[in-house]
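Derivation of every value follows stated rules applied to the coordinates shown; laboratory data play no part. Everything quoted here is computed from the prediction, not taken from an experiment. Cβ atoms are built from the backbone, for glycine too; each structure is taken alone.
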Structure 1
């Protein structure tokens, strides 16, 4: 009996808090995946003050993007003292973000800013890191601009954190909610909207270690830029093959430095091409890209095959069907924030752009890949 009373009182409190929340918030959900218009809310969740824009809500969950770009998820019952602080959302300025980053990191790293980036790095290495991130950002925007895809300015300063000691990187990643193990050199977190890297070269920008670092930087900056320039949405995650395909596509010098390297050969990711040809010779399933279109589970079951197919099919589309490729990117951003589309819905999106004759598409794809030198 007492348990039942507790349940009823808890349910009443959730409904009451949700009513207060809805009173503070706009009546409608955001019109599109990356729509950040709407009133800004402040609340306290488990003792932590949060200020930002509610993106989706129900009687059980609230999704909120904070002014620093971090995504928060909590139940109405966990929050206290809802209040509206502004009639519109405003992310932190670069100065505000820099101050917060310096408070977080203390004396461990210096912070250097560019037009779009704040990069925390070992002392004395600002010139080695900050402009590299900024140049990759500009290259990404240029790549899509020449293909007629309109990107957006990031709503927040982009943050990257570089560690030179592996144990510091592991410790930071765990505290950031992204625990990693040996062999991982970096990651981009859609939840925190930050890149974290381990500089395995020890500050020496040459040799095999630096080549590995450079590949990781390019891949993760591609993810971060895509999720902040309206190529992907953090609020409606794209099919994983699409995100990883773009990340691996961009590792080729003819993509990230297309002004210097302009031939198709320069746009080929040689390592991924080798993986794809091994996949084909070992018995690639027909229309394998359709399995990736419908589900992300293959990335946990057979990651090597999933990455190889993702790169190859993304390369094929970007070279032969750039408009459809961009149309599909835009389509995957549509829907309600934080809804997870069913497999059938994902497949329907795919065929609405690329057609139902997937056998013919597969034949064209394989013929194209056979001709790559």
Structure 2
């Protein structure tokens, strides 16, 4: 009886100490689970890694404009109401650290809260390029908001330079790349996927992964489809997997029909486990005209040891050393097709690129490493 009381007391005491030493972290984002996209993948993977690792001891709350509400996630759809409601949630949660992502309306309630509670650390992460150069009052307002942050991070050096070309930022800056979280793939999943999309003895199988909602990215996919018309002439049994969905999907489907390759191009929509189609892919082809940082889809393909061919945009050249762990290509259909055909005909080179790609991700792009970098910012280590 006495022993049980002692054990009970120790359990309660440990819980009290843990609660007292927990760092309260609030992530404020435009999109969160189950919304698909780079920001969701980045933030959800970071939150998962922080929460599962005992050495961090973070109590994390997420505020998002789009997503699904749960015990630790608040969803506020309307933009202006988002600012007000987010501020009220911050007042309730009283976080030690706020990590805001991507947009001005995400940063605004964070800065207002920090003005009232100046000891709160505020981190802001740029994920994408500024679509238009801001001028006048809008530019002054954003600069002021950024100046209130403790640290501003960027998902690539290229993005940091792009922002610095438009804004004179005096706040501490740091580049922290994306990581990759690998999911296991079962034989049953592979078989089910092949049967669902009628994939049998097809070669080569190429793939592109990404939401079909950003015009410049989709323009890159169009170039990939045009190049694939050339590839399919040499390899009639080849397949191109377009893994993703969005408002431009129908436009891409029409292009495959116009190019007479409808039967060779498979639109899978979003899939629960992207590593399933990546596992059966021969070459991953990331042809895009717009990337703010290092594409998470590209990292996922590399983590499977796949040889990759990608365009020289955004942070991609910071990840790919041309000819060593992938191939960088200009965005022109004939050049893309030529590079794919040449690579597929060289098994030794495919294996070398795939192995080096895997090593790159293993050394530099695990979420354990990324989480450690953010922990240091959060805790001022």
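Out of 1, 2, choose the structure whose coordinates give mean count of other Cβ atoms within 10 Å over residues 183-190 equal to 18.5 when calculated. Write out the running numbers ahead of the final one.
On the way: 1: 18.5; 2: 11.8.
It traces back to 1.
Name the one structure among 1, 2 that Rg/Rh (Cα atoms, Kirkwood Rh) of 1.02 was derived from. Provide the component values of the computation, followed by the final result.
Working: 1: 0.99; 2: 1.02.
Computed on structure 2.
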